[in-house]
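Colleague: In structure tokens below, several structures.
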Structure I
Amino acid sequence: MSPPHSFRLCLNPHAGIADNPVLPPDEYRCAKAEITGWNGYAPTPLHDLPTVAGNAGVAAIRLKDESGRFGLGSFKALGGAYAAGVALAAVLARLGGMPGDVTLTSATDGNHGRAVAWGSVRLGCRCVIFVHATVSQARVDAIAAFGAEVRRVPGTYDDAVRAAELAGRQPGWVVVSDTSWPGYTDIPRAIMQGYRLMADEAAGQWQGAPPTHVFIQAGVGGVAAAVSVQLRDCFTPAPRLVVVEPRDAACLLASAEAGRLTSVSGTLDTLMAGLACGEPSLLAWQELTRSATAFMAIPDQAAVDGMRLLAEQGIVSGESGAAGLAGFRLAAAGDAARAALHLGSDSRVLLFSTEGATDRLLYQRLTGHSPEAVGSQQRH
């Protein structure tokens, strides 16, 4: 079989090598207790996709749908809003004062900034979010709707990260970044602990024989690493984990090929806006370098095809949200990739749609349908 689009696949030669745990279990228990106690908390649905599974030649496909999480349209509230509270508590314990004296700041492609802004409202903090040149105005407006100040900077997501880090050095400011680097790991670790709840829910909702594979999209790698940790805790043996990235922003695949943490340069131009990252998270790489079975880099059109397929199923999924499904479909359509990943007729695949239509007009242009029309199919 030949897949409809070309893609890159890198098998991880270091998969399975033991290392120190990146996300301690006691910290996750605290995150879970906190988040599940918030008003409006409810597990998001796990959809069974038997027709998609049959067409792909596997036994089962189930997809975790994050489009309704806390009304924010993505899974990011689990991490950004939770870590905002952790960061605020830490700075107030150290410096004293009141929440209104603190400014939380971060960089974003859209979803993380929205989550931090939402968390800031809940906590009573000021919030300043940095976005790069190509973040859509719809995503900027969604962040500003929570009262955050949004500052646009030239360059890429990684340039926005640096701008936020510089601003965060001011007195009373705290960086709530979902990527980590040497000397900055505590808050990103809290974010990843929050993300684990999504995978924990999925494991609890799974019925029957456990999943054999998970295809999970990645930008800096935080959610992929969090899913990896949680599924390893929930299933023995752990499912094979395949990390899916945009073709022109595949920093984790580049790291796997180089055998060390590696950045990619350029414009990082991709429709998968939430995954347009050129520099991996240190913490995420420390997990994925030993736990990922493989890394994939896919073209934008594959993600659009995935969005349209999910729309046919009544599931609203954005460009980044459909990337894991897109990677799976490409791998399943190629004999060599199926063999390399041990995909067969008895395989059971877990996927995560990490966002809904976070840019409504773009979603309608790419799928030909409004998110409201697609969502109504699922309800009926």
Structure II
Amino acid sequence: MAYPPGDIPEATLRLLLVPGVGPATMRALAAAFGSHERAVSASIDELARVDGIGRAAAQSIHRGLEEAPVEAEREAMAHRGCSLVLHGDTDYPPLLAAIPDPPAALWIRGSLRKTDRLAVAIVGSRQCTPYGREQAGRFAALLAECGLVIVSGGALGVDGEAHRAAVRAGGRTVVVLACGLSTSYPAEHAELFDRVAGDGGAVVSEYPMGTAPRAQHFPARNRIISGLSLGVLVIEAAKRSGALITARLAAEEHGREVMALPGRVDSPASAGCLGAIREGWAALVLSHADVLAQLDASSQLVRGALEAAGHEDAARTATLFDGNLSPSQQAIVEALADAEEPLVVDQISARTQLPLSRLMADLTLLQIRGRVSRERGKVMLKR
């Protein structure tokens, strides 16, 4: 369970509020002193002896610990209805914990759930074309209806349209901000963020409440978008864009699926997507069914990432993704449970009366969750 403002350990919160103390420094201090409480009470000389912290940094940290606005932070969190989850807690997102440099903490407006393990990131240009806006909404709505959580960065353009479409479809969405949660950035999306948090989704950040958006925060934000997701779908991106940074992180460092939507060959807005497809590090997708098919392999990719990070819950997280099944998924499970032998797709369709498109999408999601397996054209429950 995430910490409400009044329950956050003071030493931990004090460290989180020190400028310049990021995840790596937090880990180094915890390793050197054995606890945050001992780290907070350390002298400048003791801090300076920690690996990677010199005299000047030790003085800065010591001063920052004394000046940390702990009570003001708690008040700001309470005012916005925020909570905090710490790296190492059972509620910390396990996929995010598996990346090379996970945040030391996440500030949360709304709530994170276990079902958020079944998530896909949708990213793209802020100055998107009407085509990009339309496709972001189409993919987000259809994937949300299939039970996937939509993750994005809350920006103008593709990000915002993906969040809005997921909410309209009655699904869950997670907004990852590059500023503190006291700030709505961009300001135009303040109402959208309120709706996301109020409708059961989440707005999250790794920065204290009053932190302003800065240029260096956005690449760091991108790693969280990728880290929270099974895969990243790029709707529209120029050759050099934040969306491509997120996609490359997913492909090269996080071991996640990367997909891209093709656009006009003469459109600069789609040049990044087309280049990623041509270079082979992003799969071409034309529909939400293509996205689901690409995610079929993600359980093994994510299991490998979790095991490499030493996550003790790796096998269950990668093969089950526990959470509530949709009514159509439950109908499929019940049909298979009642059958005396594995069924072909046509038999499942006849027993459940589900349209073929919905059936195939749900079968893919159930396979990702580890609930069913498919061999030689037949589907069976995993026992």
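Here, each number is a calculation from the coordinates, and none is a lab measurement. Note that the coordinates shown come from a computational prediction; the quantities given were computed from them, not determined experimentally. Cβ atoms are built from the backbone, for glycine too; each structure is taken alone.
Colleague: Just checking, which of I, II has the largest value of percent of Cα pairs over 14 Å apart, for residues 75-130 alone? Write out the running numbers ahead of the final one.
Modeller: Working: I: 45; II: 65.
Sorting by percent of Cα pairs over 14 Å apart, for residues 75-130 alone in descending order puts II first.
Colleague: Can you spot which of I, II the value 13 was calculated from, given it is relative contact order in percent (Cα under 8 Å, 6 or more apart)? Let's see the in-between values first.
Modeller: Working: I: 23; II: 13.
Computed on structure II.
Colleague: I, II: which one has Cα extents along the principal axes in Å, for residues 51-170 alone, as calculated, at 58, 32, 22? It would help to have the intermediate numbers written out before the result.
Modeller: Working: I: 58, 32, 22; II: 53, 32, 32.
Comparing all candidates, it corresponds to I.
Colleague: Given a value of 19.2, 63 for Rg and Dmax of the Cα atoms in Å, point me to the structure among I, II it was derived from.
Modeller: Values: I: 19.2, 63; II: 21.9, 73.
Clearly, the read-out refers to I.
Colleague: A further question follows. With distance in nm of label points 7 Å out along Cα→Cβ at positions 203 and 251 as the yardstick, tell me which of I, II scores highest.
Modeller: Details: I: 2.7; II: 3.3.
Checked I, II; max of distance in nm of label points 7 Å out along Cα→Cβ at positions 203 and 251 sits with II.
Colleague: For structures I, II, calculate Cα Rg over 2.2 N^0.38 Å, for residues 187-362 alone and state which one comes out highest. Display every interim value, and only then the final one.
Modeller: Working: I: 0.96; II: 1.24.
Largest calculated value belongs to II.
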